[in-house]
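Student: Below you'll find the structures, each written out as structure tokens.
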Structure 1
Amino acid sequence: MASSYWSSTLDADPAAGSPAVPGSDGAEDHDVVIIGGGNAGISLAARLHRYGFRDIVIVEPSDRHLYQPLLSHIGGGTARAEEAVRPQADVMPKGVRWIRDAAVDIAPDAQTVQLASGTMLAYRQLVICPGMRLDWDAVPGLAEAMSTPSASSNYVFELAPKTWDLVRGLQRGTAVFTMPSGTVKCDGATQKIMYLACDYWRQEGVLDDIRVVMVVPTPTVYGVDVVDQELNRKIDEYGVELRCSSEVTDVDGAAQTVTISAVTISPVTISPVTNPAARAESVAAGSEVLRYDLLHGVPPQVAPDWLRTSGLTRPGDPGGFVDVNPETLQHSRFRDIWSLGDAAGTKNFKSGASLRKQTLALAKNLKAASKGRAPRHKYNHYSATPFTVSRSTVVFAEFDHLHRPKPTLPWKGSMKEHHSTWILERNILPRVYWHLILRGRA
């Protein structure tokens, strides 16, 4: 898979911020090293700087920063691509040094991080938040299908405009939308594009001529009762064929076919998100080959390879997520290592909303640790997913790791379909993200 869609250039490029201080072993010595310059790394660094930390470095290879919730809107034709991306240098907090490089190894006993360029960083506190890797090879043929005219994925920024081209170009045939088992970042995005597409096809008068199939590995459409009720209503409204307890296990891009296999998940599993081992434990119980005219494919997702082999992950976790206390976000064995976001072995659904809560707890705990105190601030497993169920309405789902509703919006019935939550999700939250969250103020 050599496509530029999922590769990045690792050009080392020191940026503004605190100067490097050589350690006794030749490593650059820093108070706080943050691996990852996405939402988690940037917003945490900004908050730590506000708390008085002055020697913070962020290790991040990409020169661009994405607001990922807008990728579904780009694919659905309700946002422009340029709205979702900014130069990485423009979102770096003032006073924080950016090292444009990639981590390749961590030596926790030596308190050092090895970078791809050969640079060694020594840390007093380390935060691991590099996000997840899209594991395209886990589904045979899925990666290759992305280069064909009939398949796309909003989980890749470069492909999101192609999704919109496919949606508005389809007038009849079969459209397949997929969600993999296991941990998925922004898992609602696997479905949001389907509702946006269906509403567009309905407006164009062609929905009755399109067979829409949604494949999810969960026993219900999402797993939160009140949310399931709203989503099932929209699924019935659009005439979608919902395939629960199923996943796509093979793709033939040339023939435009997917193999859909039924899966059996352990009865103790609440959802694939709360138990990342569910994918490994799933057992194929039957399959069907379905031809498509449009495929929106979402690959399985795991931690970066170097992290999975670092010895810092949860025992027996095939996803390779960092072994942390899911409330304090401190590593279970190393007191000077922390993690949050997609790569952290927490119990919540992975989302930007969960990060806001995690960032606040972790920043306070790091401040306490810098003064020799034990961490006492706790993340409450909160997460949220705004489902764009039409081109003007949203179901704003808020819940915890046990699928219990946790509404925070100040009006009754906030987890029902509303136009007001569309305005919040589409217009207000992007501004909050760029101007408040990334500055450690929300």
Structure 2
Amino acid sequence: MKRILFPLALLTTLSLSAQDLVQVSYGPSYKNQTYYQLSDDATASLDNNTWDIAFTTYGENIAGIHLNESTVTFGDEAVLYLAPSTNFDDPILVADLSERLYNDEKSWDYGAFNSTRDVNDPNDVGWGYLDAGTGKITGDLVFVLRFKNGSYQKLQIVSLEQGVYTIKHADLDGSNENTLTIDKANFTGVDFAYLTLSSGQTLPSIPIDWDLAFLRYAAPNDDGAGGVIQIMSSGVLSAPGIEVAQANFVDPGDVEFADFEDSLSTDIDIIGSDWKTFNNTSWLLVNDRAYFVKTENGSVWKLVFVDFGGSSTGNVIFSKELIVETGVGEEATFERLSVYPNPTSGDATLLFSAKNSGVTNIGLTNLYGRNVWSGNFVVNAGFNAAQLPLDNLPSGQYFAKIWLGSTLFTKKIVKN
């Protein structure tokens, strides 16, 4: 999979074997899902209520299609059902819907639409079947999506052919039928196309080469009777190609990567949601656990979670330590957002590019999510430079935040 590289000069702000505190946020009431990059603490957030389905855009025959399971606190969930008929033209009654489908929390290659696949048949992708001779995947199932607002539509993934998904959807009685397409070629270098079904539009792609996703999702749990129950959890999933090892019952400050290197896994839920528990009054963090995260360029980071704000702030604070550093000297091919100078002893400048002109808000928060400054900024199409007034702020870590379209960008700043 092709992935975007950021300038490795950004890694110079980190020193090998030096710990660094990082804050990433779901937002109040878990409003957003936030994608995070280890090398420079860049983040990008998507509002949970702005899209419905995510289509994998990497790999020639990867055909993962994911339901947006993320939800705000006590918010209505989107629900995917397998329809009682494989004929798209058949009307469907809500009373006949029973088989609920969930995303696979082990791999991004498979989502809720793939959950019916025969794992022993490599040509079965769940929603359809691959013709190995032509390379075309033809849909053979019908699904029903209950949106977060309580409305329903039936849909079918008609095909994936030469990198183009074809989807049709309609009301349950067959009215208001619509067909749309998503071309993987329009999403080069990114992992997913995020679709809003009602408008047929895709959101701007995640603009960073993310390593970890902080989001709400349905996680399987033991129901106490030998079965499995799906519970909505706030957790952390790793990106495609990222390897993670969990170190249990250790002193997080002294644990060595060499002792857990053999347990590295590409399962995306190794970090998951169980690094914290709720005791009916407050969140408690597991204090004898660390995680080792190996990125695609071979760098290894140690993460230890130290604070969680729950639904009131959505803030997560963890320490990170660069254990193994690789990739120095590789050519940088992309830069979207940066702060200069960083670290700074006075003011700093936020540098970014934008596709469209307009007015946006830029803010500064401290390590604990408290706003210390904000202001409006006139954005020009192309390159922009915005002044950040840090000169009168005390030393410490701050986060510059800017909305561009529906995406929130965050950059960490160190004030000396």
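Student: Identify which of structures 1, 2 gives the largest calculated value of mean count of other Cβ atoms within 10 Å over residues 231-238.
Tutor: Looking at the calculated values, the largest one is 2.
Student: A value of 46, 42, 36 was derived for Cα extents along the principal axes in Å, for residues 55-238 alone; which structure in 1, 2 was it taken from?
Tutor: 2
Student: The value 12.9 for mean count of other Cβ atoms within 10 Å over residues 175-182 was derived from one model only; which of 1, 2 is it?
Tutor: 2
Student: Given a value of -6500 for helix-only ellipticity at 222 nm (-39500 (n - 2.57) for each DSSP H run of 4 or more, over all residues; to 500), point me to the structure among 1, 2 it was derived from.
Tutor: 1
Student: For mean count of other Cβ atoms within 10 Å over residues 207-214, the calculated result is 17.6, so let me know which of 1, 2 that is.
Tutor: Answer for the origin of the read-out: 1.
No value in this document is a laboratory result; all are computed from the given coordinates. In this text the structure is predicted, and so the values were computed from the model without any measurement. Cβ atoms are built from the backbone, for glycine too; each structure is taken alone.
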